Structure P
Amino acid sequence: MAEISDAKIINNFISFHTTQGSSDGTIKLYTQIITKFSKWLEINGGCLDSLTRLDIQHYIKYLSEKGLSASTIGNKLAAISSLSKSLNNTNILRNIRKPEYRKTRNIAPKSLERNDRNKMLREAERSQNLRNIAITYTLLYTGLRVSELVALNKQDIVLNERNGTVIVRKGKGDIERKVPLPVEARLHLKNYLDSREDSQDVVFLSNYQKRISIRSVQRILEKFYVHPHQLRHTYCRELVSAGIDISTVADLAGHADINVTRRYSKPSIIELEDAIEKAFS
């Protein structure tokens, strides 16, 4: 039987996921992972068409020796597992050894302290870029994922003088939800949208007048020395600290598993350090 090129297998892999109804984000991420895996195989004398269990085990060892975390390696293995399904060859995944992932359940995800948050907002406003200011305030005050933010259309935004709402139609797991828009977010969103002279329905446009990409939003926030997910963590943690019940926070954040939300009731690293200092001072 003639060998099938890795490029052809990857194209088939993309078609397999498209048929399965996978999201564009998942297909893009998994394709990137499999493409890198293919290049590693080529260097090490293998190929996707004749993939073996030993290839996968050696690749995991290689990733581990590079210092990748267990969770990151797990994500790559998930993509390879999906590849094996598209190849109808799931036997190659039997008894694969992988690094153990120990979840840290006694520490909340890293969020921004008040001073860092104010510094970020100050830097955003100093930029005088109405779009970037609106993006920063919207992410911080709604807890949206970046993928949800870039997917917004104008009909998803309700802006009134006394209240406002953002409707997330393409949330994780295709779960739609409504999130209140606090006054600061409404103000900067309105300033940005009022400045627009185009007729496009997209809320956030790139510099090329197209829907802004996830990577572009990440670059914007990198200028303010923050990662987008820190704003989401900050939003959830502030709500929990304010006494909002866990189930409500889970609904607002779009968490399918309420245990994910419970993490925000745990102390942060800084709070633990302060507690230890007080205990031993």
Structure Q
Amino acid sequence: MKEIPPLNAAAVLKRYGLHADKRLGQNFLQDPFALEAIASAAEIQPTDTVLEIGPGLGSLTRYLAASAKQVIAVELDRDLLIPLRAVIASYHNVQVIRGDILKLSLQKLITEKNYIVAANIPYYITSAVIRHLLESDAKPRRIVLTVQREVAERICAKPGDMSLLALSVQVYGNPHIAARIPAEAFFPAPKVDSAVLSVDIYPSPLIKSELIESFFKMIKAGFSQKRKTLRNSLSSALHISTTDSAQMLLKANIDPMRRAETLSIEEWQNLCEIKTDSAV
């Protein structure tokens, strides 16, 4: 990778009479080591197409473009388009699209299979972006995002400390924390530290395709009242008696007194199969 000069976000914004928009969660990543960490975690090959969500001022875009065949950069903020295009002017393999990634069809946006997503996204859209990517028919092969460190840790949790978010990601791919990023690596600095979350997407979900819809309904029911046992939370959310919920759990070899955060994906699948077979 050719040497990429540092970018001073404050100076670029001032030059164009702009400021970071808090409403859009804008914190511009400018630390070279952090930018290199994201590009490295993406493991980009010269034949790869990379989707970048929220390129902002183009600091990360340059690192992605230096390795990829093509970068498709989707930016919501119209005001950033002029400085963004100026920063990446020497990179001819970048296509800038103005739009809201959550409203765009990935199938229409990305024509190539096995693409990679790499981005420094606003914290407030983390869950929505991940869901949009994972539930699309045009899934990437790898997702690399900067997210709040606490959120990254939740997504990578093991049984005993699982959550709806962790299950929703882990059923589609294998997540790990590739790097940690201090708040001062951004301008303006956020109030929390961040992490580089990398998710390698499985060829097919861990849950059988015919059980995916049931799986999401079941985990939402299980986590609907986190402090209650599964017997009680499933009874309440699925509108069945505690006796029926306990029997369903026992058939799946799950102690009815356990809580949702202790179950593995395999145990949730067993529970979905029992629910389907018994038509409780």
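Please treat every number below as a calculation from the coordinates, not as lab data. Remember, predicted model here, so these are calculated numbers, not experimental data. Cβ atoms are built from the backbone, for glycine too; each structure is taken alone.
So the values come out like this:
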item: Parent structure of the calculated result -17500, given that helix-only ellipticity at 222 nm (-39500 (n - 2.57) for each DSSP H run of 4 or more, over all residues; to 500) is the read-out and P, Q the choices; result: P
item: Which of P, Q yields 1.4 [distance in nm of label points 7 Å out along Cα→Cβ at positions 231 and 247, calculated]; result: Q
item: Ranking P, Q by mean projected area of the Cα convex hull in nm², the structure that comes out highest; result: P
item: Per Cα Rg over 2.2 N^0.38 Å, for residues 71-190 alone, the highest-valued of structures P, Q; result: P
